[in-house]
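Rule-based calculations on the coordinates, nothing more; no lab input. Predicted model only: the values in this text are computed from it and were never measured. Cβ atoms are built from the backbone, for glycine too; each structure is taken alone.
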Structure I
Amino acid sequence: MNIVYRCHRLCLAVMVICCAAAGADDTLGEKPPGEFFPLRAKDHRDAPSFRRGEAVVGTTYFYWYDVESRVHIIDGDGSDSLTTHPADMDNISYKRASWHKTQLEDMVAAGVDFLMPVYWGVPGKHNQWSFVGLPPLVQAHDEICKEGVDVPAIGMFYDTSILKHNGFIKDGGRYHVDLTTDFGKEWFYTPIRDFFSLIPPRKWARIDGRPIVFMYASAFAKAQDPEQFNYVKRRFESQFGVVPFIVKSADWKGPADATYSWGGAVSGPLIYRQVAALGPGYDHTAVPGRKPLIVDRRDGQTYVDRWLKILALNPKNRPSIVHVETWNEWHEGTDVAHSREYGRSYIVLTKLFADMWRAGTVLKAPSLYPDANSVAWTPRRAQGLEIRAGGGDGVWRATKIAGVDSVVADVNPFSTDSRYLYFNVDDAFAFDL
């Protein structure tokens, strides 16, 4: 009797979801593309895992490039799609295990513990690069493992852009995912299911045995539901025998296992209780249609300063996970991978700091204000407070007022009724909290 009831309830639930899918003119598909599905708890016995609180370094891995089709290499108008460039442009392709192997070997050299392929896997679109590129990655991972090398584990970076930009409808139209609906939640879950079905479970990056999933911004969802992550966890456990470890962007509603923010390459380190995000700088000059935004690398000093900032924190209280943003986003110039412009310098730096991070090293930045009760600034005399260079909505000019050197907020190009001055604050007082 109970079995019949459960089957009836399951069929009803599937029917409801399918009806909703019919309204979207497409279906999610009951079968994922990979062979590692379904799984049970026994399939995860003795799987390698990080411990919660263990110091680790992960990075986002952009694998959408393809030299043959020139996708993500040359723009439609024939212009260069990349701001910075991989050292070897001849072999770059998500289809080639040899390219993935080179990247994985360099991650080993950089001291990276886990990588997160940036996944745009729209449900049912199994011929797209997000799906096609993962088996060659797994093949490359296997080849290095057979050489006796410890290879970074594989987590998932869920690029939630696909919640809005997806071509999910059969005619190529988009379905804007509404997470307050049953179908929307199932749509949201399906890319996670599909991704992990393609990765052997012993290769998963885990915390306390649970596979790591980083979530990009919530802004692409049509609507949110505070229960959205609980739904994902229940569905994943029912089909894979384990609960995922979800790291959400701070703008998502509902409970997750950890929180982070994207943007560490622009304004890092961005520090949360369990995750710190940082990167070497930013430059999206090659991306069409964007307003200029450059965060100067300063010959590596930007990256060094950001690492020093988090290494100054008390190991008892500082985050355990460092998200290096990114391994190879060459469009936006946030890469630390081997490149034409910077050689292997950022691989060397990442290795240096990653080893310190795992060892619990503390590097105290020199400061005159570790115990200060206040900081101050006057022109030509910074006392723990330094005015930032003018720019954006914080434009200023130097002048004299009553014979005294002064700085005055100038016209804000973005607003007629507000002006701003921005300061860098020596926050050494906070390092031992």
Structure II
Amino acid sequence: TGVTTLDGGEGSLARLLNGLGDGTLRFQRLPAQFDLVRLVRPDGQETRFAWGAPDGDNWARLKTLFPDEAAAIDAYAQQYRKAYGAIMQAMALHGLPRPAAAAMRWVLGGRLRQRADVTLAEALHGIRNPELRAILGARGGDYGLPPSRAPLMLHALVMGSYAEGGAGYPVGGPGRLAESLSATVRQAGGELRTGARVERILVEAGRAVGVQLAGGAQERAAHTISAMGALNTVQALPEGAAPAWQAGIQHYPPSCAYLTLYLGFDIDADALRALGFDGANHWIYDGSATGAPPDPEALVWRQATDTDAGALYVSFAGLNDPAHAAAPTAEVISLCDWDEFAAWQDSRLGDRPEDYEAAKGWIEDRLLSQFKRLFPALAPHVAYHELSTPLSQAAYALAPEGAMYGMATTPERLLDPALHVRTP
């Protein structure tokens, strides 16, 4: 789907990207309150809360809305801060040299394991009000897990990334990230190739010595670095190379697959803003689709060919890029089950069977209808729409089973030394 939100241009990620690239990246700030949670009840009425930065403002506004839960909000906020500190330690362990990481893991491992095992749902157990619990448990689409399965450490890592500088979008679109970073590679004498699919990692005497491309050509190098995800790396390695490591990685299932409805409008960014849209992301839990109270546990669209989606993420990325103000776009994303599309996994891009195309068209029409119901002011202005499915993600991004985030981020994965970063 591309990039929808990064930190606001003033945080550590933006500084890191500009340090690694040619320094030309600029970020358009999203609104101060950039993540709008919409809890749609079965009767169509809504409760809304907009998350922003800094965190202290979020907690204060929540306590104003739910004064009877003030003490419980404070208790949760304390757990959240401790989880953020723990995940920062865990990420540092993955980046340290192996001997230092092993020593630190011996010192910190027990406490980090205890924190990693706490799910977001467990951390919210002290919240009595179901709507407050839903607001605090929302936005799981950012990491692909509902509260009952998401480690609180993971939730804190993702949401905490916006605490410093808010949210932003790269001016000129996500392609500017590649342009800026590739300039550094070329300046150092390197080369970038697109459409060069790696079919096999070449291993000799226990070391990776290069890659073989899909066309048969080989590229050899003193150092071979894989950035295509652990599951894809395992698939490209010879069967006998590092068998214990491969088996450990294959133990992890892929994360959820996803559907994306791409929208184009017949009005410009100024007209969209006049209709009340400011570029904030919308996290929608649609009880009118499920016939039940809105619930972040209904994150995954389990029967995409039979029902409306219980949860949607809508990004107005086109509103946040001044370079594309004349033709803004939006993306409607719903997590789904790969199993609903697995029957067609052996079909070829551009030559899918008729029953796949029929199912895809039905889902596209239904998702578009749901979007128009939830955004009635935009309904008459949708000029273009197209759907991508998990098969699209598998074909274009080599995402295993159309996974949104590679391997599912379980508590075990957060601390697994098999995922230690190794650099030359």
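Quick check on the output: -11000 is helix-only ellipticity at 222 nm (-39500 (n - 2.57) for each DSSP H run of 4 or more, over all residues; to 500), derived from one of I, II. Which one produced it?
Among I, II, the structure yielding -11000 for helix-only ellipticity at 222 nm (-39500 (n - 2.57) for each DSSP H run of 4 or more, over all residues; to 500) is II.
Name the one structure among I, II that distance in nm of label points 7 Å out along Cα→Cβ at positions 287 and 375 of 2.4 was derived from. Write out the running numbers ahead of the final one.
Details: I: 2.9; II: 2.4.
This figure was derived from II.
Out of I, II, which has the highest value for distance in nm of label points 7 Å out along Cα→Cβ at positions 343 and 359?
Top value of distance in nm of label points 7 Å out along Cα→Cβ at positions 343 and 359 goes to structure I.
One of I, II was used to calculate percent of Cα pairs over 17 Å apart, for residues 223-326 alone, giving 63; which?
Answer for the origin of the read-out: I.
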When I, II are compared on FRET efficiency 1/(1 + (r/R0)^6) of positions 119 and 207 (r between Cβ atoms, R0 = 25 Å, to 0.05), the highest value belongs to I
Distance in nm of label points 7 Å out along Cα→Cβ at positions 103 and 183, calculated, reads 3.4; among I, II the input was structure I
Distance in nm of label points 7 Å out along Cα→Cβ at positions 47 and 383 gets 3.9 when computed on, of labels I, II, structure II
Re log10 I(q)/I(0) by the Debye sum over Cα atoms at q = 0.07, 0.14 Å⁻¹: value -0.37, -1.59 computed from one entry in I, II; matching entry is structure II
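Computing relative contact order in percent (Cα under 8 Å, 6 or more apart) gives 17 for which of I, II?
Numbers: I: 17; II: 22.
Going through each structure in turn, the value belongs to I.
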